[in-house]
1. Taking Rg/Rh (Cα atoms, Kirkwood Rh) for each of P, Q, which is largest?
2. From P, Q, which structure was helix-only ellipticity at 222 nm (-39500 (n - 2.57) for each DSSP H run of 4 or more, over all residues; to 500) = -12500 calculated on?
3. One of P, Q was used to compute FRET efficiency 1/(1 + (r/R0)^6) of positions 256 and 480 (r between Cβ atoms, R0 = 41 Å, to 0.05), and the result was 0.55. Which label is that?
4. If we compute distance in nm of label points 7 Å out along Cα→Cβ at positions 512 and 528 for structures P, Q, which one ends up with the highest value?
5. Rank structures P, Q by FRET efficiency 1/(1 + (r/R0)^6) of positions 312 and 336 (r between Cβ atoms, R0 = 35 Å, to 0.05) and report only the one at the top, that is, the highest.
6. Ranked by distance in nm of label points 7 Å out along Cα→Cβ at positions 96 and 232, which of P, Q sits at the highest value?
7. Where is distance in nm of label points 7 Å out along Cα→Cβ at positions 296 and 464 largest, in which of P, Q?
8. On percent of Cα pairs over 22 Å apart, for residues 288-375 alone, which of the structures labelled P, Q is highest?
Structure P
Amino acid sequence: MGASATIRARVESLRDEIRYHNYRYHTLDDIEIPDAEYDRLMRELQDLEKQYPDLVTVDSPTQRVGAEPSEALKSVRHRLPMLSLDNVFSEDELREFHRRVAEKLEFEDGALDLQYAAEPKLDGAAVSLLYEHGILVRAATRGDGTTGEDITHNVRTIESIPLRLLGNGYPEALEVRGEVFMPRAGFEAYNKQARAAGEKTFVNPRNAAAGSLRQLDPKLTAERPLDMYVYSVGLVEGGNLPDRHSEIIEQLQAWGLKTCPERGVVRGVDGCLAYYEAIGKKRDSLGYDIDGVVYKVDSLAMQRELGFVARAPRWAVAHKFPAQEELTTVVDVEFQVGRTGAVTPVARLEPVFVGGVTVSNATLHNIDELHRKDVRVGDTVIVRRAGDVIPEVVSVVTSRRPRKTKPVSLPKRCPVCDSHVVREDGEAVARCTGGLFCKAQRTEALKHFVSRRAMDIEGLGARLIEQFVEENRIKSPSDIFELSKEELAERERMGEKSAENLVRAIEASKATSLSRFLYALGIREVGEATAHNLASYFGNLPAILEAGAEELVKVPDVGPIVAKRIREFLREEHNLEVIRQLQDHGVHWQDTDPSMVAEEGPFTGKTFVITGTLPGITRDEAKALIQKNGGKVTGTVSRKTSYLLAGEKAGSKLTKAQQLEVEVLDLDGLRALLKP
């Protein structure tokens, strides 16, 4: 029965779509759909052509390996075609492949002893290298399998590819084939540098490798961290090679060509499946991307007996992993607030199975990333999930964008607590200013509030705080001062004695200092030293609340950015209410007269940093000694640092001080400076 008009139209539609994506991938180096979607299109076309053989044409994508070579590079005709591989996606399909091989070779009992060379299927760009008398004379892309592009000028820049083979005994003419790829670490470093320079980034390592190889200027290729593993041979003239594929690869390695260290030889289909499972477990820890494994009948004599079909050998197959990238639709873009106040955009998706799980949410990282990718509600997007990595939106398929979509904007107010959202110039992260009030930030804010250098409430540990927040028992720091001994004693692992000690610690913490209180509030970038300087300069809380940015920057160690952070925090009514509640619950301190603060002393105008363990004195005591004598203590070594006070195990601050030629003191040296 012939194909209907509907079937014929579908076949032509599939061919057009596949040609379009071949063009984007091979010519523009700019993919629009994930591999899994491309594989589905190709499979559907293959199935229809198999069902209706009269529809097969010589120019169908199923009869080709890749795309036509670019006109920008010189063409190279492969003397032996560079074929592609057929794919299998399940155990049943792999067993069917093995059955066909065994049947063709007339093996009995399921060919349990049939040996396969197995190796990861690298996700890069296929390349042919031609060596004559051991010298690299030409490199070419796969192209359409028959004709590729001359990329010799670029391949010569890849350090792992030998320009001359090692040793001797190689054929007069030897063509080796393999995959050029960009290791993950190099890919991340390159994109980071490109983002910093405002240049275009690569979507994935595979595109990075393909695009780098097809540069007209080899200097650009040389700047990119490319590598190559060889996995087969093509043309061989004037010499002989071993008669097993695995032994050939060993020989190529001996001649200086790099091969994949994860390769192996397995027996039968069960050996293939065990190898597939083992590589799958290691996949995320490898330094390069793979999308499956490849099995090749190891015996070359058997390979010759099995032969080829139109575009692939019968003796090899690629066993693909579940797709790590899939297409889906953006239902909404929402903003989440993290424990530190970071406001992060999240894409709500039509559920899609990717990376072994069903994904309905994906991170967009920050507002800059959202705008760079231009993700909008209604968009079709590529979503990626690799291993345990949080799913992310890779890119938008703009050709499928609905009309009248609108760019997503950063919210002006926190979606959790309605506080203002601020974003500093030059910073990617936007933040909620709700601080202690915002439920999203509450747990971390409370842990900081009770810590030893803040309110110092011993016994109120992280686990207990997490329980109280989860139960909504503590919504504000002031709720801590309402906890009773009876309530605490009922807690798991608490007991009456522990509860009594904790209540005593809570009560004792009410008598604090203004600097500790300011530090406990968790104002961004207000550390202990800054809190101390604020308390010393103003003497009381009302003066700090009323101070404008112009007055705040007069405080030692407070610059314009820190002053702005303080003003933003203290302008939020939510935060002011928390402060009032704490004072209503009895939190108090002794105000000081700023005029009484020592402005002159041996250390006036000097800035100290303290590091390491000091003999017979705590760092807090050393800090108080310095401040009492007019000095300033900061936490970071810089060119403005006058002295580094260093004890045992000083660490990186000592190294930096030495690099900046900052004078280093021990405790005796500090005391010597105080002597008249």
Structure Q
Amino acid sequence: MRLIKVGIGNVNPKVGAFQKNVEQILTQARAMAAEGCQVAAFGELSVAGYPCEDLVQWASFVDQQGAHLERLVRELSTDGIRSMAVVVGLTVPLDGNLYNVAALIVDGRIVGFVPKENLPDYNVFYEGRTVSPGTIGMRETINEIPIGDMIFELGFGKLALEVCEDIWRPDGPMVRRAFSGAELIVNISASPFRLGVVNTRREMIATRANDNCATVLYVNLVGAQDALVFDGGGSVNQCGRSVLQARRGRLGFETCVVDLDRVRRIRNENTTWRRSRQQYLALHQAVPVVSDAALRLAALPNNDLPYPIPQHRNFFLPTPEDKPVTPRDNYFQDLTMVITMAAWDYFEKSGAFKRFLIALSGGKDSCLTLLLVHQAVCDEADRRGLDGAFRSAFIKDMILCVDMPSQHNSDETRGITRTICENLGVTLIVSPIQEAVEKEHEALKATLGVDTLGRRVKQNIQARVRGERMWNLANEVDGLWLQTSNMSEKAVGYTTIGGDMMGAYGLIANLPKTVVIEFIRWWYEKTGLWVLSVLDTTTASAELEANQSDEADLMPFPVLDACFALFVGEKMAIQEVRHVIQQMWPQESRVPEWVDRFAQLFLNSIFKWVQTPLAVHLGGLDLDRERALQLPVVQDRSWLQG
């Protein structure tokens, strides 16, 4: 046996908070060392915070990363930690280039920097703008520290490092480093959450570990930075066998024991892998190994560690599941975890606000926003150990809801507003707007010299009066005003610039309306909160005129969301969208009308949704021109017809 204990450290860095970021790493590294770990790994850019974006163009920003890395090394030089191998991430400069690297610290020194080779420039990523990729065979030095394509020989065996995207390519650096002898591959990542990624990520890691006959340790950051949310967790997988799946959505670390002799045995048995290795090394140079006598005495294996026996003490049967969770529960649990994490981290890390502020209409969107931010505040109360009257006072002070009724708001929605605030114990202020709306009507008619106003401006005046009032309230109470529109309405411009489209941060702006509706139903099942069953039966309405219905103004939301998925997500031609939507609703004669209407509304509304506030990224198809969907605001529409 060749047993070692490895640790996955989930830290929540803030971009530029180098000292606090390093303190998080140190706290967990010391605890892992106390547990007898040989290897402790932390996420991508864990020293700097991710993503740094254009901040790395400031030399002082990059230099401070190096200075704090040196402080980390000094702190890790104590006897109890010195022999443990610690892997962290930062940006380093070399000859006019910047590299996103994994740094290996062991024996009281930085042993080497391994640059990220695959720089993503798709979806929410734009790394190639500021960072240069590492290359095959790269071997340079920074202050006598090697940087490049290499593996490291320690007491337990050979270790390779890589960064995030490198593991997603089947032909990535893991292949040549495993062929060159690396038995333990550590990948440090900052992998943002997106719906459906969790299982894909686990399967990909298992595939890499199996294909390369290696032990793979994957660690992710946790927490939110601007619109990106990192769900944490990580995996240890040995040659396709899962050894550890770290819990997601939490700060802290988890450890496990692996037997590296199992890697050696499987490689000896696997003739396909051995032949592939021979073929590769016949045509390519092996990746160089960094080693010396001191390193070979560091991170020694410890056969006094307990062998990694399955918890159910059976090497053949799969691990029994304690409580099977349905895909639907997984889906909404993940959304809740990610959105609440985003809400609190944005609030706390920005340092600009004292409480959350919500314009609460009694509709589904604003109520779901309230439920999510209430959960975020409750989670923080738990972290602070608050209970009883202190907990209630904290929640009441942290969340301020504002009901701004006009003559068109129904008693039903106003009753929902009152009831949900009472049930959750949050503050509610009622601030009627009808008088202000009428004054604006008269002022605008006088400005234009007309006797009447059009339907559209009458509706929008109400929304804009509310928007102005909310911004003024936010200034006065230092509130983080949460924008409450959903993605479906945002996509077709069913929002008001200066009104409900405004806010400082959006929690559900990338959730389709059909998901919002089902989310509320799930929340009712989870909590039994009676007011949510009432909310579920209400007709979706902006309530900007009498008897208004959102679906009557637009189209049924299931149709709208299907159009969005096919036209915007799948990039189908408009004729193809009509064909598929007609298959979905074969008896509906209005499908061609709805599809054409969606396409025109979507393209005509780009100028609106590019002005919306920052919103949590939740999937691969978010309405965000900076990070997700880059479309020209000005374009000719004739291309729609092919």
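1. P
2. Answer by label: Q.
3. Q
4. Q
5. Top value of FRET efficiency 1/(1 + (r/R0)^6) of positions 312 and 336 (r between Cβ atoms, R0 = 35 Å, to 0.05) goes to structure Q.
6. If we compare distance in nm of label points 7 Å out along Cα→Cβ at positions 96 and 232 over P, Q, the biggest value is for Q.
7. Going through P, Q one by one, distance in nm of label points 7 Å out along Cα→Cβ at positions 296 and 464 peaks for structure Q.
8. Structure Q gives the largest value of percent of Cα pairs over 22 Å apart, for residues 288-375 alone among P, Q.
Each value in this text was obtained by applying a stated rule to the coordinates, not by laboratory testing. The structure presented is a predicted model; accordingly, all values stated were derived computationally and were not measured. Cβ atoms are built from the backbone, for glycine too; each structure is taken alone.
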